[in-house]
Structure formats: structure tokens, C-alpha cells
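**Q** Please find the structures below.
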Structure I
Amino acid sequence: MRHPKIVTVVLLAFTALCLLQIPKVSIDGDLLRLYKNSGIHYDTYVEIGETFGTFENDAYLLVKSDKLTDPAVIEALREFALELELNSFARGTLSPFSLRKPAKDDGATRPAVPENMQSPAEVAAALEELRQNDPMMRNLIVEDLSGLVMLMFPDDSALKERGEAAMIDELRELMSFYEDPRFTIQLTGPPLWKAELLNASRSDQIKFTMSGIILGFLTAFLAFRTFWGAVLATLTPFISVVWVVGTVTMLFGSFTFLTNILTALVLVIAFAESMFFCFHWLRLSREGMEHEDAIKETILRVSPACALTSITTIIAFLSLAITPSQGIFEFAITGALAIPLAFLALVTFLPLAIRLAIKLGYKPKQAPSVALTAVIPALTKLANSFGKPIAVLSVIAFFAMIYPHTQLQPSFSFQQFLPKKSEAMAISATIDEGVGGVAPLYITFPLYDADPNVSDADFGRMETVHNVVQDVFGQGKVISAASFTHYNDAGFTRQQIFDAVGPFMKRRFITDDASIAMATSFVPTGLSSKDVRELVEQTQKQLVEAGITDAKISGFRVLSAYESVNMIKRLQDGLSLAVVFSIFIIGFAFRSWRVALICIIPNFAPILGTELYLWVSGAGLQLTTVISLTIAFGIAVDDTIHFMNHYVRARDQGYNHRDAVNRTLDRVGPALIATTLILCAGTTVVIFSVLPQVALFGALCVLTLVLALLGDLIILPALLVAGGRLMKNVGGQQNEDHK
């Protein structure tokens, strides 16, 4: 305010720099980023990928046809399979047409699906023979011969250079070229899941920002009853989002599906603080203070409380950083950077914008909307007449809700990371039903003889592992170097079998130096994480019983099933730390342990209330559940700080205890209602995300914020009134008449 022109130039320059970054905004949909550095299961998964490669990034093409045994259809699909193999992204393919089998007469290899077959019966016999004798084909050809699956293994260098979107476009173009009324070809697999996640995240980011601004503007308009007043309250959140998006892009290069939520969070947090600032300025103006003096006084009175609310929200974000996960760490750090930017916009941009509006002739209404003030007398009467009963019930309810808190168990569902009604997931489910599963689990184990064609002893270990895994996951659901028993029984050597498989597929079974082997089982995509853990533990137990004590089991489903639970537990620890540390910070800032004590129930209760809902509904604790509780706590504690800040100031100004509570309700109550409306309106938009985890985040944030408002307007005043003796030394009134 002392140097408005210089500060304005600096702010405009920084805003312009951030605006230049917006065209560069990108979203990384790699789910593996969420689990990076999360623990031993991640390390094992990376190790297997580097040693063997995995099926996790493969493109699955589902062919469905009621005329699959028609020789003309088979030849058309053979041509498609050849084109697929020649695709610029393909490092290899797996299909009935890519597989060869040893020939008995000369030891050479022949196509597993013979060319130029003449009758449906001949085609059916060839496909059925493949299903019976080749374990890989049993997972790629539907039992009733109504469909088959082709896999394309993408080349990592091509993906890195051109991106998955280009690969998907190229595959779709190839599929469109082979459109045929006799069959359909559908594309699915992890690249498609990731693409759907990216598209949903981009859509969410635009939807969250635009809807949040519109809803916030409408709420501000209802509160201030003037168009330009609503514009003033909306400009600061908009600038905050621009600064955050630009800064994140400059520092991190991209958003993730988690950090993508930050635009909505920053928007609603900035809206809430902007409304609070404007309410305070308007009240000072109504009381006769000159507008410019009212702006300066508002900065002096509101900025310290807003700084404290920013600190508690930063603490909430940073508490997430103790979780061993790169994705959550990035979310935590990005949030901890975003909140100070929003605070900076509040204490620099907003005062200058109000100052400019006044100079341009803006005249605010004399009083806020009656919708925000109508309930205040009732709340005041409630606190004064029933303060002690409400306080007692609050304490009882608080301790009663601790039991559900202790009973909540972590839960995880892979499908919740993907959009609702995911087309790629639906196709994957069709593959699950038809040929057994899209989600691979890997079992690796060492070999001891280092024979490229596998010694008898090592082959015996392969057979042992293969049989154990097949016993757990089902007949024909496992592929390994020990799968080809039909060819082995027919007298072919292991070298002939490996030559028929080809070097690329051989490396999916055994390393080039023959030191490690791998068996792969395919499970349904929709299998719950609990079921995955049970299968893994059963497999480990049976392997040990069979004498295989050095096997490792991995896969993305294994990684997510185990590490998600570990991450949720660490997030719970972080939430507890955030709550305790924030209460301590409040006591330290107000220089009163009494203030900290009185704030415990209003700030803990919203979390416990939301956890009660999760316990009753059976939803359990998921990744975004704990994140939403942590962030909602960081936001909800803001209202408590503003309430206590005005209460302590009223005591400093000479008001007795009860009058200070009433004055605070009268002055702060409407602002808290307006800010919570904005917070809920902005966060409600998130509920409509097509990503279940993001939608759940929004729903739980809204519930926690509503409970926090009730805590600050009903429970906190009641506790203050009931605890008059406890609060006697708070503020300037050291000796008051406790009426």
C-alpha cells in the first residue's frame, strides 16, 4: 500500500510469466509414479521389469466374431496381425498368428495356425489344437472360438520419443482400415487406461476451474449483492490459480491426477480468504472508517490470522510427505507451495484491486445479504441458553466417535483410479471373461546351472514353480518355460521349443544368461486387492512347502495391493501429526494453552464425523480418503482460527467473556457461512469427476467442511460459554464477572 505502483508492476510481471506457462501445461497419467519409491514391492516390480520386461504396458486387441472359423476371416485377421507386427511402435507381438511350432519331420518350425485352410472345420481344429497344447494360446483364444486376443509389445524408445497418444492413434488407424462386418476389433490395456485417466484429468482441470469460478462468483454476488463486489472477491482466487498453475509448470513440468486437484483446492481456499478479507473491510467501512484506511486496517487485522491459517494448511500438506510415495510427495510439496502463493495474492493483489475499484467509483452495499446474517441471532441464543448441555454432548460424542476411528481399515480398488464407465476397462472385463485375465502376476526365481537351454535340474525347478502357481491360479492360467509339455512329450528338445517361441518371447521366460526364470499368471482385472494379497500369500506358502524359498512375486496389481495399504497407514500417521502440530501452532500463535485446548474438539470432531460415515457406509480408508481428510482439516481449522482471533481481540478491547463470544458470532459468523458456502460449492464440483478417487475426495471434503462449520458456529461458542473459568485469563480481561 505504500508503493502501489511498484508492487502492481511486479505482480503484473509475475502474472504474465505464469500466463505464458499455461499453454505448456501437461498432465502425467502414469499410475506407477504414484508408487515410485514406496517400498520393497516397488523395487521388486522395477527389478522384474528391467530383467524380463513385463506385460504391463502392452496393448491388447480383442477380436470378436461369430465367424472366426471362416477361412476368409482367419486370413483377414492374419493380415491384420502382420500389419500389427510391422507397426512403428511394435517391438514384438503375440497372437495365434505370431506363434510357430516345431515340425516333426525336419526340426524346422511351422506357423501354429496353418495358412490357406479350406474349411471351417479345419480352422476350428487348428485353433482348438492351439488351445489344448499351447498355454499362451489358452489365454488368447476364447473357448467357444468366438474371439481371440492379440498383444502388441511397444518399443520403449518409440514411446519415449513420440508418446503413447501417438501409438494409440496409429493403432486405431490400423483398426479402422480393417473394419469388417464379419468381426470387430477393440483396443484396451494399460496404455488405454492411462489415456482415459489423462483425458479425464484434463477435463477435470478445466471443469473444476471454470465451475469453481462461476459458483464462487455467484456465492460472492449473493453475499455482497453487487456485481463488482463479486468480481473483486473472484479476481484474487483466479489470480491465485494462475500463479499456482504457472509455478507448478515451471518447477515440475507437469501435473499428475493428484496434483491436478490442487487447482480446485487453491481456488476454494483463496475464495474463502478473499471473502473473509472483503467482509472485514466492508464492516470497517460501514462503521465510518475511510475506505483506504479500512483496507490498511483490514490488512493489519486479517493478515496475521490468514498467515496462521496458511501455516496450518501447509502443515496438513507437508504431513502427507512422510508417506513413501513420489506421487503423494509431489502432491504434498506442490500444495505446500500453492498455499503461500494464495496468501501472497490475498495480501498484495486483493488490497490493490479494492483500492483501484474505490478510485474508479465502486460503492459497496452497506450490509451483507440477510441470508448470511439471519441465522446468527439463533446461534447466539443457542450458545447462551444451552452452552453447557451442548458442550457436554459434544465431549461425549467426541469420545464416542473415537471407536469408529480405531475400527477403520485400509482398502484399495484398482478400478477407482480409472474413469467411471471406462470403455477400456469394459473391454478388459470381456477379455477376463473370455480368456482368463488381463492383469499379470510375475513369479521369478533363480536358476543355478546357467545353461542357455536349461539343465534338467533347473527345468525341474521351473516345473515345480509352474505347477504350484497353476494350482493356485487355475489350470491353463500360467505361462513359463515349463508350459510346453506337449512339445516336450513329443520329443522336441528345449532348444527347438525355444526356437519356435522366438527370442523375444523366450526372454519373457528366462534371462539370456539363464540365471533367472519367470512364470506369469493372468488374473481378472476386477479382482479386489484383498483377493490379490490372499493369492500372493497362498502362492508364497505353497512355494516354500515345495522347496522354492527364493522366489519373488510381483506385478502392478501386487504392487498396488500391498503398497496402497502401507501408504494409507502412513497417511493416517501424517494426519494425526498434522492435527496435533496444528493445535500446538494455534496455542503458540495465541500464546495460550487454553485457546489450543478449546480448539481440539471443533477441529478433531469433523474428521471423526467423516470417519464415522466411512465406518457406517463400509467404504473404509482409501488413498484419497485420508488425503481428503488431511486437506479438509487444514482448510477447516482456518475458520476456528478466524473465530478465536476475533474472540481474543474482543477480550483485548475490554469485552467480557460472554459478550466477546456474542460479538464474535455476530461479526465472524456471516463470513464463516459465506466462506464455507464457497468452499463447499467449489469442492462440490469435484464430486462430479469421472474419476472415482477424485469424486470421493470432493464428497469427503464437503462433508468435513460442513461438519467444521457446525463445529465453529455451535460447538466452539458453546465450549467457550461453558468454559468461562478456563478462558478467564485469555485476552485483556484478567478478572471478569462470570455471569
Structure II
Amino acid sequence: MLDRRTVTIIAVLLATLMAGPARCQQGEPIDPTSVLTAIDRGVGYLKRQQNARGAWSEMTTFPGGVTALCTLALLNAGLTPDDPTISAALEYLRRLEPNKTYTVAMQTMAFAAGEPLRDLAVIQRNVAWLEAAQHIDGEHAGGWGYGADRSGADPSNAQFAVLALYEAQQVGARVAPDTWRRAAGYWRKQQNRDGSWGYPSRTRASGSMTCAGVGSLLITELASSDGDALVQGDRVTCCQPHETDPALAKGLDWLGRKFSVTRNPGDRAWEYYYLYALERVGRLSAQRFMGAHDWYREGTEQLVRSQDSLTRSWRGGRLDGEYEPLIDTSFALLFLSKGRRPILLGKARYGTDDAWNRHRRDAAHLTDAASRAWNLPMTWQTIDTAQATTDDLQTAPVLYVSGTEVKALQPQAGKLREYLDRGGFLLIEASCSEKPASRAGVESLVETIFPEPEHRLRRLEPSHPLWRMERLVRPESPYAGALWGVDYGCRTCVVFCERDLSCYWELDSPHRLLEYADTVQQRIDDARTVGLNLVAYATGRSPKGKEQQFVEPIEEVTIDALGERGLVTVAKVRHAGGCDDAPAALANLLRAAGQGDARLSMSAKPIPVGADSPELLRHHFAFMHGRNDFRFSVSERRALGAYLESGGMLLGDAICASKPFARAFRRELSAALNGRPFESVPGDDPLFTDAYGGYDLRRVRVRDPQPTAANEPLAVRVRETPPQLEGVRIDGRWVVLFSPLDLSCALESHEAIQCRGYTREDAARIGLNVLLYSVNQ
């Protein structure tokens, strides 16, 4: 688990990359550490309650149900099947053959989350049981009761049956299309006029049952609908017409109006059961907000505050039908752990019609493909670009723009530029069109975002990492040569695909793929390859959990706020070796310096100065980086030397470990200081300790690109090592410090796969230690 200071550094380094929206109004906001700690403590509680048989105390009428629920919660909280607790629980469950809807469903979900290949036969057996137990016709058609005798039905049993069938289908089990059709019909029939659902049927509305209804309709749609692309033989027709489901819209509207995280709306009981269902609705609908409420943030704050301080469990009130800490703790853990799944991408909602969403499952299916490829459950969300702040955009590392009407994004160009400055990635694809005219609109948008003429849309070269970041794009692929990009800083930050991707992501559902012709399957595979390469490049395969959003908004220190005398300003030295090739790196470091434990009174805006400018002498600290060879003039060398000998300090960095820049930096700074040599900073130097209020840096993590064959994905190895800094001393004081390994790309929040350098966290720590050293001299 990350310590509190590291969490703060990550959050600030990303320059509000994960900054959250307005806080919950009740109580003080929480931070990422408290969320992870609450999950760990809840896991510890459940592990302590397991008995020698591998089970947990059961409710007498549902043998195996509580054990399966606890197992499911622990698996989602991060335990693996080889963990002794999980291993024992799965073995216990394998000895059972349940005959109640709840327990059959829970056992199915536990097996699907645990070792689905091993238990697939049992999962398929349970699917058959659930299908046989579903009401075929009559008043309860499509629903489920407590057992296999089809005596009555209720929405709670029906909810768990739908959940189990969906998880079973996701891991390869076969579910009959008529089962999904009947289930959808049941839920539509049970909905109240105001959009809600109640228990046991059309009675008083409740939040838990409304979440059950919305979630079940979302699942039946995902599991059975043909989607927005039509396949006939080897022909694909994209962008099929579709309509918004009014039942879903009304249900979501009711939840937004009645939203609460302190109680189950409309009911005095089942708070944790409700939160478990609320998480599902938020995740499956890709909604960050229920009405005006950030459902995960507010729910998480409530759960962290309500965890028992002694037992580390959760328990509902005495009127609550749960009132069983094993059940309540499992539901709380499922909310916290499933809800915190990293957001892989945000799909931009823009314009006045649905042109942004002609393929409604494209983002979901790409996210699922990446989750499988990286063995990391992830999610996605929709983002209204007109309403979103820059902080809102930053909750997603990739902003995905589908469609050809990108001119509607022109008013948000400034916001998009700030998003890209802070490490964001913009992916645009020509949905429903593969015409050159669509590129003209993207080029116009790029020119608005980047007034600088050097940042323009260019076709990606065959050597670009995007062609084999995750998988090799086939030379015969229709996408070969179809990618255009904008290079900015250490990376390509805007990519445009001039051929339709979303249509084939829409079709990329594992349970449907084998129905398609070989040519269609190949095109889907080609689109999936490009999509995986794009998101792997943009995120480094490590998007952050949603709890990382829970940081205080950064309050930038300004000269107006503190006055010139109370503020440390930093000079950024100009030179001809690429001094602006990582434009956000220094600003991000300075933001970090003004936050957390350091709290240096430091302006977050570096001041560009020439090496021989008199302005340089006004700054105690200077910074320069680059990636190319350069030379200072005689006057620049003389002025820079005088600055350093009179008390100034300079930190240098070779962007992407550039050897030409490293050679030039050593040569020019040594000449400026009358031939003084560079030396390695000793491993026991106080600079690498917390002596000045910083961090223990005696061991840091370095990312090393690994050689791979031409048809293999790019790879990086992270190793621990002593830091590698060089410098020049005058009278025992470091006046120049230099990193031959990359700091800048990491500080830009982009650990480029081709860059040899420090991780984000350690790059920030090194920079902060150097700043603290400089102000203490």
C-alpha cells in the first residue's frame, strides 16, 4: 500500500490529474490512504471470521450463501485464488450443490471471479439451474423466486439471478437469448410510473430495488442486444439507428432525485445492500454522477466514516434486515473495491445530438478487452465536455472522441489544452465516416488547441511505438497508416484514426465473436489491436484507482498572494537543445513543492530566462533540460558561471536519457565553471536522505526499455537502484546537479515506454529533495 506522503506526491505531481470535484458536504473529505486502509481492514475482518472448514457462519435457510458472498467480496478487494483464505473458501463451495436462487447465484459469481476455467462446468450447471427456475409465463414471467419450484417471484431473487447469469456468460458459459429477453420483460413490467421499483413488486419505491431494476436492464441489454452495428455474412453495417431506453432514463432520474448514501431511499433498512446495487448502476451506466452527486466519492466517504473502529466491520441498524456484519461488510467491500476500479477512458459527450455516441458499447468493449489483456478490472465513464471542468476531464487518462462533428469541440479548446498540459491524451476516431473531410475537422480543432505551428497533425511513422505498443498492427490491417498524431512534450498526446474503430469495438463481445465470418473477426481483431495499443501508450498500463481523485484541489501560490519577497521563483534556462520539449515538467514539480509536507513558498510558474540575462540573478534556483546537442556563447558561459559561483543553483535533466544533451550539458557547464569536473553524487550524501525535510532516496525505481523483436510488444523493466545524479561542487556545496536518467517525462505524468528514467513518484521525490537542498543552503 502507498504511504500517505507518496499518495500526496502522486496526486500533486499529476498537477490535479486526479483532482476530484466538490467534496461531500457532510464531514471532512477523505484521502486515498484512508480508502485503501478501510478496504484492508475490512478484508482483515472477513479473514478473521473464516472457520477451519473454509466457510463463514451461514444463514440457516441459505447454506453456502454467506460464504460465497464473503469470497466474492475478498476476490474483488484484491485477494487471489491462491490466497489461503480464498483457496479454502473455493474448496468448501465446490462441495456444495445449492438449491436456492440466492445461493446458486452467489456460488456462480464466486466461481466466475475465482478460477472460472477450473469451475466452468459447475458454472454452466448453475446456469441451467437458473434457467430452469425462471418463470416462463404468467404473472411472474421472466422473474425468479427463492427456489426451483417457480412459486412466486420477487425482484431481489431476480436481481441475483441476472447478476449470476451475466458473470457466467462473461467467463464463457452459454445463456439462452430467451432467458435474457424474459428477464428484461419482467423488470419492465415491475417498474412504477415514476421510474422506481419496489419490493416485493409494484409497491412502495426503494433505492435498493430501483438500483436492482436499472442494473438488471443494463445487464440484459449488454448481454443480449445486437448493438449498433449489423453483421450479415462478411458485411458490416455500422451506425445503426437506436433509441434511448425510457425505462432506464426514468430509473436513473429517480435515483438522482432521491439520492442518498446514508440511507436506502424509501426504506428504513438495507443500506449496504442498496450501496452494493448503487455501485453497479454507476459503473454499468458509465455515470460519474447520480443527479448532482458523485456517487462513488460520497458513498466512499460514508463507508470510511461508518466502519467500526474496533472490529473493522460494517453493520446496519437494528431495523435493517441485514444487521449481520459478515453480509454488511461484504457489501461495503464490494462497493469500495469495485467502485474504485481505474477509469481507462472517458467518452466525450459533445454537440447537440447523438453523433458522439453512434456506437454505444464501443468504450465498454474496449475497456473489457484491456481489462482482460492486463488482468486489471477497469471501467469507463461519459464526460459532458461543455459542462466538465478541467479537473473533471482529468479523472480519465484518455478522452475518447467518437464521430466526425468535432467542430462542436472548438469552444472547449482551451480546456482541452489544459487537459493535455496536465498529462491527458486525446483519442479521436472517424465513426461512421472514413472520408478525408473528417480529418479536416480534426486539423482545425488541433490548430485551435495548439496555436504554436510546430504542433500539427502528422501521419505516424512506422517506427512509432503505437504500432506495436501492446500488439503488432498487421501490415495488411486496414488501420496501417491510418493513424495521425500531434507530438507535444515527451509524447504524442493527440491521435486521430481516419478509419472507423468504434464500429468494430461495438462488435467485440466475446460471446458473439464466433457467430461472425472470419473476415469480420479479423477486422474486429485489427480494431482491438489498435485500441489496446492506444490505451497502453496513454496510460502505461497502470491507470490509477478512483480513490486517487480524493485529494484537495491544488491552490497555486502566486506572487500576488505572498508578495515577491516571500516567494521563491525558479528560472528555466533557455538554450537550443530542446529547452521546451517537456513543457509541463517543471511546472508540475513546482506545484508538488507547494503542497504536502514540503509546503515551499514557491511560484508554480517558472520564469524563462537566457543564460546571460541579468534576470537570472534574481532567482535562487534554475532548471534546464533538453534532448539535443547545444552550445552556449562565451557571454552565456561567463554569466552562468558567475550566477553559480555567487550562490545560485542549477538542476539539469536529460529528457528521455538523451546522450547528446547529457554530453552537451556536462561540456557547457564545466566550461562555465572554469573546467570544474562533474562527479557522481555519493550514495550517502544528505541530498538522498530526509535531512532537509525531503525523502529517503537511497533506493529508487528506474524504468528500463527492454529490447524486443519487431513483432513483439514494447516492454519496460522497473528495477530498484541507488539514484544516479552527477554534479559540480564549490566549497562543498552542490551548485550543479544533473540527472542523466529522465526526470522530465515522468514529471509530465507520462512515463514514455521508450524513455530510460525514473518512475513518476521517484522523479518527483528527487526533484523535491533538490529543491529542499537548495533552499537550505
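No value in this document is a laboratory result; all are computed from the given coordinates. All figures in this text were calculated on a predicted structure; none of them were measured in a lab. Cβ atoms are built from the backbone, for glycine too; each structure is taken alone.
**Q** Out of I, II, which has the highest value for FRET efficiency 1/(1 + (r/R0)^6) of positions 234 and 282 (r between Cβ atoms, R0 = 35 Å, to 0.05)?
**A** I
**Q** Sticking with this one: I have 50 for percent of Cα pairs over 37 Å apart, calculated from one of the structures I, II. Which structure is it?
**A** Considering all the candidates, the number was obtained from I.
**Q** Match the computed value -0.67, -0.89, -1.11, -1.21 of log10 I(q)/I(0) by the Debye sum over Cα atoms at q = 0.10, 0.12, 0.14, 0.15 Å⁻¹, for residues 314-617 alone to one of the structures I, II, and report its label.
**A** The correct label is II.
**Q** If relative contact order in percent (Cα under 8 Å, 6 or more apart) is calculated from each of I, II, which structure is the one that comes out at 20? Kindly include the intermediate steps, with their values, before the conclusion.
**A** Values: I: 20; II: 12.
Comparing all candidates, it corresponds to I.
**Q** I would also like to ask the following. Out of I, II, choose the structure whose coordinates give helix-only ellipticity at 222 nm (-39500 (n - 2.57) for each DSSP H run of 4 or more, over all residues; to 500) equal to -12000 when calculated.
**A** Numbers: I: -21500; II: -12000.
The correct label is II.
**Q** Could you tell me which structure in I, II was used to calculate percent of Cα pairs over 27 Å apart, for residues 178-441 alone as 45?
**A** II
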